[in-house]
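Below you'll find a set of structures to go through.
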Structure I
Amino acid sequence: MTRSSGILLHVSSLPGEFGIGNMGEDAFAFVDFLSESNQKLWQILPLGPTGYGNSPYQSYSAFAGSPLLISMKKLVQEGLLFDRELLNHQAFSETEVEYEEVEPVKIALLQRAFVRFQEQFIHFKEAYYHFLGEHSWWLNDYALFQALKEENELMIWNEWEDEFKKRDGHVLDRIYHEHADSINFHRFVQFIFFKQWFELKEYANEKDVQLVGDLPLYVSYDSSDVWANQDIFQLDKKGAMTHVGGVPPDYFSETGQLWGCPVFDWDRLEERQFDWWVARVHFCLNMFDLIRIDHFRGLESFWSVAADEQTAINGKWVPAKGRELFQLLQSQIGDLPVIAEDLGIITPAVEQLRLDFNFPGMKVLQFGYSSDETNEHLPHNFHTDTVVYTGTHDNDTTVGWLKSTTVAERKNLKAYFPISIRKMPEKMIELAWSSVATMAIMPLQDLLGLDSQSRMNIPGTTHGNWEWRFRWSQLKPMHLDYLNKITRLYNR
């Protein structure tokens, strides 16, 4: 791999109409900014439709795209909406996503667009049927799942009547017929989402910008994936989770993290020749140029916690079958363009799994000053097969983190940077760019020098996350000049 650098920014954090970033003109403008500043990478978070808490890591589908990220202006250009229909919906915050307010507005507009889509179907027919042919293997289950959630007042699927919960074939055939409008609406929304996404991806690639997607290890319990594939998850006969995923006590939490996601039945996956996982990876490699596998260590062994536990403390490590999965994928694809998120408790076996498949691992500069000079997150200890971050979506901004460092961390920082705290954020960016790591990435918040108020997520909390948005007025010519300067200087 050649040396490269880029920016971490979720699509929802873009400026734009309707109170949430989208795949419209501001996304294209951000690609232009990346290209003009010689950045080769745009890393985003998962793109799926989100539920309670708005976390992109808790989605109704591992494959579907979020309706909230669809550009309404592009639907005007398609003739599916009128300008006047957009004029009454501009009074949203410019600095944070108001999910609860945005969702009903955008869904109502998409429903209007769906009516016109049906009226003008002849113009979309070929592309739409091609989309259905390519995606029906997941789309039919997802659209049916959403229709059944609406039928059941948005209850979790495990609370539905048994005939729905257990996917009785005759009942599902009836639902397809009785709820055809709802099912076709959800198919339409996904058609539009992927149409806009691939237009954006094509533009980015033309500008020599690669899109780095994020593949969470786990999926949400309340998802079409679990409902349609109950046998590959650890569930009881009633469909309830017996064990959930998480991590033991770590840097972020003294009691560990309890994610509430069902863990995989790897023996059953192997019996199915890992079909669901293989399809998922192929799907993501079509969507993105590179994929970051979140919680990579869970593919070697995972922290399994009984579903009735209140914290993640009383869990245990259980072997997974990631090696067998990657061997199968490698036989199909060859070298896999994967970044392994290998943060936290990493054993020699996890490290060997990463090395055997030539996946670069991750280092985070904010983690480098909590111990001594042997800390693996300090650049003088890096190997080239590394992606270095100033911070991730789970970290505070660098400015915010520096303000909250411990006495010991402050002492180590001073030894590494004999300068004032005020000047350290810029030096940390340059440290990442100058390192031997193959890729260097920073959240946009760090380039803009923003404090903790612009943090994206606080792990272990469910409110107030994923809401940050930037404004174009924050991005100055000096930021473009600075990125160009350090990218040329350090051969990125």
Structure II
Amino acid sequence: MEPFRPQYHFSPAKNWMNDPNGMVFYEGEYHLFYQYNPAGDKWGHMSWGHAVSPDMVHWTHLPLALPEADNVMIFSGSAVVDWKNSSGFGKDGKPPLIAVYTGFRTTDRVQFQCIAYSNDKGRTWTKYSGNPVIDINSTDFRDPKVQWHEATRRWIMTVSLSAEHKVRFYGSDNLKAWTLLSEFGPAGATGGVWECPDLFELALPGTNDKRWVLAVNMNPGSVAGGSGGQYFVGHFDGTRFVADRDSVIPPTSRRSPSASALWFDYGPDYYAAVSWSDVPASDGRRLWLGWMSNWDYGGDVPTSPWRSAMSIPRDVGLRRTADGIRLVQKPVREMESLRDRHFAFKGGDLSEANAWLKERHVEGDQLELMVEFEAQSSGTEGVKVVKGDREATVIGVDRQRGQAFVDRRQSGNVRFHRKFSGLYEAPLPVRDVRVKLHVFVDASSVEVFVNDGERVFTSLVFPSAASRGVEFFGSATSSKITALDVWTLKSIWR
């Protein structure tokens, strides 16, 4: 029995997993590599595990891709299709896949950047005999994200100087010889080490305007405690990244350090988010996912024989808001393929909605729920999921305070680690506007997209087996639901 095994999130069959790595699309397959310990369910012996999918939803496990060897662990990194065979590793006129990763030498803890190549769609890999390709003799230099930059016709590597709260940019013609271009940081939140950076360009909907997004994951000191991810919006010219002024919030004595950053997830369990390379231009989306856990307690979660899962994949975009240009996220449309039984409520007050839930036996731990609350100026309202007699995960908005929140303090087993129990909040102008909650429940996780992805919360939960209920809460007289859809979701493993 594996009561907490996710049914539609990627998880390894057994053992420890953390950061997603090497995410690349090639010949109809999304590749997901990931930090993996082939020897046990705690962090160690880091290697790259591997899975492929036609749709980012249904996964096929493949053998270990890059194993630890010769006292060098395989830390996080990225992968690209070398379309023009600039590396010279291609064969028979076909482009090679190139993995770019951090080597961690266990004898002296020095971290350096390496490459490996594959000529069989990522099934087998050869480490480059000239590794490392960059070595600055540092113990805090990791997580290279590589991309082709068309305007300057070269490869760009975005990599973190983790202890200095900096990101470095390198350039290369062939993925083997790299030149330092510039640095960014410190900026934003600097309460922990900077890791797993990503850099990508997004269009502003309805305009010809574009911006670059620099995502930087940080541990500890994130907005929800422990590990989390911040981002900067700005311009990148192929050499340096310059953040827009309204994307860097100056810290003040009255503001907590975590309030001086833009966060891409306000829950405690979304880390090391990184995007897929080489998604076809005809698709046009920027797609990413993150490790669904937190370094505070990731090694202690009550699961066996595996530890950790990935978030659902997300489609990332930009939106112009009163505060400036901000990141928005939504579940990828491919998730809709999992929808099974559908329940639709025509609208009404909370007592009518809750009576309808009971009447139709709407409950479970594999659900997708979309609810819209009518505009009002005050009060707290929302939905409780995986609810039992004495436990529930509470999702909602506080209109008066202008906050969206997820509360897992009574979500089930919260005692396995002192830092697990918590209430997580995100500032959001919700007075006098309709509020939309889009919620995914899966065995041991709850993911919430508020107001079309303006705020996102990812949280692990470990409820009792009997806690499967759904219930709305709010003001009995003024809270009204204008639209409600619930689906049960199919397992990806059957």
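Here percent of Cα pairs over 15 Å apart, for residues 54-93 alone is compared for structures I, II. The highest value is that of II.
helix-only ellipticity at 222 nm (-39500 (n - 2.57) for each DSSP H run of 4 or more, over all residues; to 500) was computed and gave -12500; which structure, I, II, did it come from? The correct label is I. When distance in nm of label points 7 Å out along Cα→Cβ at positions 126 and 358 is calculated for each of I, II, the greatest value falls to II. Could you figure out which one of I, II the value 3.1 for distance in nm of label points 7 Å out along Cα→Cβ at positions 86 and 270 was computed from? Derived from the structure labelled II.
Of the structures labelled I, II, which one yields 5.1 when distance in nm of label points 7 Å out along Cα→Cβ at positions 22 and 414 is computed from its coordinates? Computing distance in nm of label points 7 Å out along Cα→Cβ at positions 22 and 414 on every structure in I, II gives 5.1 only for I. When mean count of other Cβ atoms within 10 Å over residues 6-13 is computed across structures I, II, the figure 25.0 traces back to I.
Source structure of the calculated read-out (FRET efficiency 1/(1 + (r/R0)^6) of positions 102 and 446 (r between Cβ atoms, R0 = 25 Å, to 0.05), 0.40) within I, II: I. Looking across I, II, the calculation of relative contact order in percent (Cα under 8 Å, 6 or more apart) that yields 14 traces back to II.
Bear in mind that the values in this text are calculations on the coordinates, not laboratory data. Here the structure is a predicted model, which means the values were calculated and not measured. Cβ atoms are built from the backbone, for glycine too; each structure is taken alone.
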